[in-house]
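In structure tokens below, several structures.
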Structure P
């Protein structure tokens, strides 16, 4: 595969000579610049004295890490500097911020997904979603199908940016000597069949019956109804778990459970589920919340939570069948 920088890719994403919309391309490039900065902060860790708690909580009632705050500040500053973001919303802030009136896009992001893993040096990342700007106080409450682009950057052994403009999925690896994101994956496809699942097994006793039935089938192995042996993988960092699914197949699940029956799930629709679902579907997979396709959900709140099951087509379809039984 001929390697291209991110800028070169955006100049001709489909290979037909047509560039991505200019203002969208500039926002994605600015996002990649911020991801480079966050990657540097993550890699410095204790050396830069940025580990540990910030002594504050976010809108979700979760303890914020210093890196959560630094990453959030970096992305908000970036959104303001581009001139193409009308408003931006972060998982770490109560309300959206008005940025540039009349600009064409809305930006949503989880600045540092998996931040509970910072101190143990496990892969974490940034997730983002770009929507067309609309007027009114409910401008952000658009279904995931409306996304103009979505992606994430995973900070692991390599810093990798995965992106969709709604026409397939591409991956870019940051070259440390130059800081450039260079294309290392094109037309990424999730295998339809798989033998891996990712879920927090310690919550088994709290799951709904269809999820429990699915996992029981997997655990039964080649002697069970699925007639194959499964492996479980769980990193407890959505961006890392979904990256593995995109790379080699599998299914990622963070379902509703009985501990908080009034909440539909733990993950956030706008900052996590929608962008990841768009990436997965563009790579040939499926996503499901226990009732419907995640991208078809009509949001009712900026910090709305949702059950998430996404990944290889065959596995998600099996989960859908069990939920409809």
Structure Q
């Protein structure tokens, strides 16, 4: 799974272990993302959500673990599989679901849809539909954070497919040259659309791409939310302290197709079932039980999540459509 002996590696460990209270909160966040996404899938089949819809189911530990390692002043930017990342950064389930429905109460007023969630109030700088094209934008955000001396770090999420794009390499070169406060976080879920990582690249540890510019790097398994929190915590601290950027690769796995229109026939027989044994929710629930959580406590938590997810669905369904008069409102700056 790893790595050249010459690769500069991050300090170990990054953060202290989670308390039971914190781990319970992280479990709840992951479960809420899972249930909102499952309801979004239901709405899509009923044509209440139109266009593209890329679900994050199976990868929740990466976004939630990263969120636990970051501060409010840190800025996130990501690609189009961003519903879970938006919620982990603080966008409400109501605002996310309403945006998926194309309603005026959505986080981008119903004008962005699934691939273009955005909320400046929580420093979630958006999802973008062009593969890899958002990575240079993240470098611009990191430049601004450095110039303004905010103490914030930019975190950019991208997939293994984006790590083969030219814009990605150019962004890494500039980030390292100027020692910008940015963490490049590759979520390697094994497939760029339907193409497996082995068929697309001779190098399958995408963090090693950082060696070409002398960047600190690390690959790790991203199924355990506490481990993600620890490794992203180490990377964010390195960047925040002025030591320059870090590239991480979190090994993860999506349980659904690339988008709602993808039946995922390209997976080898048995692969999905095997990967579901490392479901982040199962791992965290098992640890909570080891820490003393009982069945009644977990059932109460699951019921509260179900109520919040259903509330978001109902809110989206009953919210008003956008006013057509506002269609071009955000085309140009005032």
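What follows is calculated from the coordinates using simple rules that are stated; it is not laboratory data. Keep in mind it's a predicted model, so treat the numbers as computed, not measured. Cβ atoms are built from the backbone, for glycine too; each structure is taken alone.
Some notes on this structure:
- With respect to relative contact order in percent (Cα under 8 Å, 6 or more apart), the largest value across structures P, Q is given by Q.
- At a computed -13000 (helix-only ellipticity at 222 nm (-39500 (n - 2.57) for each DSSP H run of 4 or more, over all residues; to 500)), which of P, Q: Q
- Structure responsible for 16.8, with mean count of other Cβ atoms within 10 Å over residues 282-289 calculated and labels P, Q on offer: Q
- For 13, 40, 36, 11, 0 (P(r) over Cα pairs in 10 Å bins from 0, in percent, for residues 106-225 alone, calculated) the corresponding structure among P, Q: Q
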